[in-house]
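Structures given as structure tokens follow.
The numbers here are math on the coordinates, done by the rules we state, and not lab data. A quick note: this is a predicted structure, and the numbers were derived from the prediction, not measured. Cβ atoms are built from the backbone, for glycine too; each structure is taken alone.
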Structure I
Amino acid sequence: MFCDGVADLDAAERARYADFLVLIAAADGELVREEIQLLEAFMGRAMVHPEARTSIRQGLFDTNRLSNLLKNAEIKTLRYVLRDGILLAAADGDYDRRELRILKKVASVAEVEKDELKAMFDWVTKGWEWHTEGIHLAKLSARDESLSE
């Protein structure tokens with residue numbers, strides 16, 4: 001992942017960012033390998049301290065804290081959450097209605113218009129296509145099929 005401004009948020013906002021992403025990842029009731037990988041990468045990019053990650057991961061079992069997170073988050077944090085949350089929600093191959101509900105609430109509080117939100121979803125689609133093209137160009141598979149599930 002490339003470095004960006006999410007690491008410049010203060011520690012409380014970076015933890016809140018990670019809390020939102022955990023909430024999105026857990027929304028559909030199951031975590032798949034791709035979601036876990038992205039979630040860990042996002043927390044690393046945000047420079048979330050390893051000890052803080054442990055408590056944030058506990059949020060996987062408490063999906064009722066959306067309103068508190070929305071009430072206390074800064075707009076900038078919410079916009080990072082949208083960008084990365086849409087990517088995270090797409091990681092398992094489709095968007096679950098519960099993930100979409102969270103993302104739409106975040107967009108509303110972050111004052112993101114519908115056309116801006118659609119552009120973010122389109123950006124994720126283009127990104128997946130770009131990534132897949134790189135895999136094909138290198139004559140690789142998306143993951144090692146010899147691994148058992």
Structure II
Amino acid sequence: MFLPLNDKQFEFWKLRRGGLPNINIARSFDISKKAVSRALITMDERIEKTMLEMAHSNQIEVERVNSERGILFGHSVPFNASAIIFVSARHGMQVWYEHEGDCGACNRYTQCIELLWDFADEMKLKLEKTDDPTKLADELFGKLRDMA
């Protein structure tokens with residue numbers, strides 16, 4: 001199952017995750033609060049189902065799911081590592097495994113830094129400035145655990 005990132009329901013979901021109350025979302029789109037509530041329930045269900053499918057396909061044992069925030073915490077059986085699945089409005093569904101790496105030598109360094117900073121911005125989280133994606137991820141996901 002894919003997430004419709006350009007769908008109106010997903011837009012409502014992003015706005016709510018950003019802290020906008022349902023009534024304000026309804027006013028912005030000139031629809032009823034009840035229509036927004038129904039759309040959000042549907043989107044929460046889709047997000048949860050998609051994250052659970054992603055966890056299953058990646059052999060991640062689920063520990064905690066928060067569909068309103070778009071976060072799933074679990075443990076990767078094959079990698080024996082903590083894992084997080086999260087929904088990014090900019091990057092779609094992502095899976096991140098807790099690991100220690102040589103980030104400076106990795107060719108994905110820039111993509112990882114951008115992904116982590118973008119997601120922190122989406123979640124309105126302030127992080128310490130660092131150029132180490134592993135440390136950045138530890139801080140980000142630690143704060144997300146407190147939220148979920």
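Once distance in nm of label points 7 Å out along Cα→Cβ at positions 46 and 94 is computed for every structure in I, II, the highest value turns out to be that of I.
Sorting I, II by volume of the Cα convex hull per residue in Å³, for residues 38-117 alone from high to low puts I first, with the largest value.
Mean count of other Cβ atoms within 10 Å over residues 70-77 was computed and gave 15.5; which structure, I, II, did it come from? Attributed to the structure labelled I.
Among the shown structures I, II, from which was the value -21000 of helix-only ellipticity at 222 nm (-39500 (n - 2.57) for each DSSP H run of 4 or more, over all residues; to 500) calculated?
Answer by label: I.
With relative contact order in percent (Cα under 8 Å, 6 or more apart) derived from the coordinates and found to be 16, which of I, II does the value describe? Structure of origin is II. Thinking only about FRET efficiency 1/(1 + (r/R0)^6) of positions 22 and 54 (r between Cβ atoms, R0 = 25 Å, to 0.05), which of I, II has the largest value? Comparing I, II, the top value of FRET efficiency 1/(1 + (r/R0)^6) of positions 22 and 54 (r between Cβ atoms, R0 = 25 Å, to 0.05) belongs to I. When Rg and Dmax of the Cα atoms in Å is computed for each of I, II, the one that comes out at 15.3, 47 is I.
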